[in-house]
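There are structures below to look over.
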Structure I
Amino acid sequence: MAIEPEGTPHERSSLRKLGVVAGGGDLPRRVVDRCRQEGRPVFVFAIEGAATPGAFDDVPHCWIRLGAAAQYLRRAQEEGVQDLVLVGPVKRPSFAALRPDGLALKVLLRIGARALGDDGLLRAVIGVLESEYGWRVVGVESLLTDLSPEPGLLGRCAPDAIAEGDIERARDVLRALAAADVGQAVVVQEGLVLGVEAIEGTDALIERCAALKRDGPGGVLVKCAKPGQEMRADRPTLGPRTVERARDAGLRGVAVESGRTLLVDRARMVEIADAAGLFLVAIPPLEA
């Protein structure tokens, strides 16, 4: 008869050493702090040009170049890493800037056309890490369980009928773009699509749309995951800076996907939105 290990699944998982592949922003550090609170061993792989300098000086870590796959895999094996989490934004480099080593080039050639889109690339890389190297890739939401909002208003302000129509228009656009694996956000004003997120990111999208604003009620930023998206590596994430830029661009509000979007410092986001008279609302997932 098999003997079950002691402890709950969460307790057993927390004992597995976690490798944090850290991009930019505050989330990688928050993951590290949560692991330390729970007594979970952790090692950080800070991505050059993305991770915040000095953020991990007090924990075991190393700096890695994005294209140096062999170095990364060797160090992960030496450190006894069992689980991996990919967290924080990373600007996707050109192939020349990536400078892939032999192992990275081998993986990219195997991935082929799937590398053309962000989700296809991440899904393929995760598949290689799990099937060929035996690591378990986990989503940041399994470590930071309090960041995804429930459906409904998050602040005091609510969208009116025009804004509600813009949200629905944006959802239709995002569904249509999903098959092309392009972007997670769109700005709509009175039914007109002012901009769609591409490689520049959400904050740059907002800035670009500020110059395209028409007279009348301001536009709406809607950010959602693509239907079927690989959520363990590319979960939509917003923070206070996004709300500030929406305010400065003359937008009326921000709609995010409930249960799937991560809100970093939600209280501060709501504070900024309420002070500016912007609505901040969590809407049903695109797949609902």
Structure II
Amino acid sequence: MMKVSILTENTVYKRGFLGEHGLSLLIEYQGKRYLFDTGQSQVFLHNAQKLRLQKKDLDGIILSHGHYDHGGGMEYVREWGNDVPVYVQQKAFEKKYTENPRNKEIRYIGLENAAGWQQGKGICRLQGGCTKIGEGVYLLSEIPYTTEFEPMPDGFWREVLKVQEPELEADPMADEQLLVMEHEQGLSIFAGCAHPGIINCLKYVQSEFPGVPVHSLVAGMHLKSCDSQRIRRTIRALQEMGIDIVVPLHCTGIRAIGMIKEVLGERCILAEAGRQIEI
């Protein structure tokens, strides 16, 4: 059994809780406490206090990727203990941008104020592949694009040096990390945004854990701007995988969340900031 407390999410309904565009989860698993993302500000701390969560040391902080709405709160985590291991894919520190599809305006969305904490001795810069960080706890990154309807996402850029001059090139989001925890009923998978495509993410996990069923999926699925056909194909693939519990969050988008709930029924749990779920 694990307990997931949603500390930051786009939506909020309970009195006194705060919401913001971002994601942060506190996962309690086999006596360990992991913070998965920190949102973009100190909102996660406010909501943790409202939930009366103890400010005892964490066993690890995991950043799902290098965007501000998932790592912006890092400058505030010292309140939960010093020298906590921070697991971040090395490419998350690249300078990252996004393009507005309407006016083509490009804005910076990378990790703000990262210089203040990324030099700490607890920073664990991970390479690609599957890395074990605890008993039954794994991180997977550099997700391959294998699903026909999930190509590399448009509108995301990273800064690279070419002939000593910085230029922007399409960002393949190689830094996206999936958190996988072994559960008695199968695997529990957590994704921050699933920019490479949620089905690509799940297939990658299945390739690393062949024959092990996926019990639960708690994820931002980045379907907010996708058309109905893409959403329906995603839902069909989720059905075929036979996942017991699906919790769509953050960038999944209201329309896609509604469609997922309509098809999956009780298997889909609707959640918001301040919600606690036992898996």
Structure III
Amino acid sequence: MFKELKGRELRDSAETFSRWILRTARTPSPVIGINGHPGSGKTTLASRIKENLEKAGKRTVSFSIDDFYWSYDKREKEARKRKLLDVRGPGTHDTRLAAEVIRNLSGAKEETVTRIPRFNKWLKGGKGDRAPKKDWQIFKGRPDFIIFEGWNLCEAPVNDNKIKSPVNRIESRLDPDSETAEYINSRLKTDYSRLWKYIELLIMIYTEDFDDVYRHRLQQEKELRAEGKEAMTESQVRDFVDHYQRWVQHIAETLPETADIVVEIDAERRIKDVKCRQ
């Protein structure tokens, strides 16, 4: 089923993954997780899977864990104690709200209206903020499928012994004693792990080379710029990705062991290999 995908661009694989989801999912309104590092193409893949499931007659809703980032004011407040938290990224999600939205969708009646937040990364001078409620996504009734995508879905906590020292220049400057890293890891052990339990099937997009994470995010920003949209510069991308390095590398080392499907991609976001546990 997946051999045909080798050499393709990731975004052209949605039909195959959609067939797998339709064949494999077992529960009503299953949550299908799509994990991928920043710039990997997970959002485009999620959108195309949604389109394919809807073509198959399935009511489908899709959203990102990015939509559940704390508000700008909340991040500013928390960053007074832990400087790394002023950037949307590790440890700055409202996991309770995400779980509430998933529960509402899963248990919805025909007339139930679920409001799903949106996050606008260009508000507050590019630091991002939760969009006004009038701009939130609205879904009525109970979906057949819930597509939930995000860079850290199903991430396990890091071994405490590996938290003790900074991994790059950003952490050395802003978190030299690893206090913020320890805080994020404590959340992975508690509220994040509770959120992950809602995910029935997980597709992971993966690269062995962390330098590809920079390349993929730069490609994404260039595509935005070509469309006339705001985009980060190369130095901004470097700073942004550095906030994620510890956690993305940990995900790459551990999540392939538990994900239902692992999709390995190359520097051009073409598929090198697909491994399926089911």
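Summary of values
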| item | result |
| --- | --- |
| At a computed 10.0, 25 (Rg and Dmax of the Cα atoms in Å, for residues 88-127 alone), which of I, II, III | I |
| Winner on distance in nm of label points 7 Å out along Cα→Cβ at positions 72 and 160 once structures I, II, III are ranked, highest first | I |
| Top of I, II, III by mean count of other Cβ atoms within 10 Å over residues 64-71, largest first | II |
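Every number here is computed from the coordinates shown, using simple stated rules; none is lab data. Computed from a prediction, not measured in an experiment: that's the story for all the values here. Cβ atoms are built from the backbone, for glycine too; each structure is taken alone.
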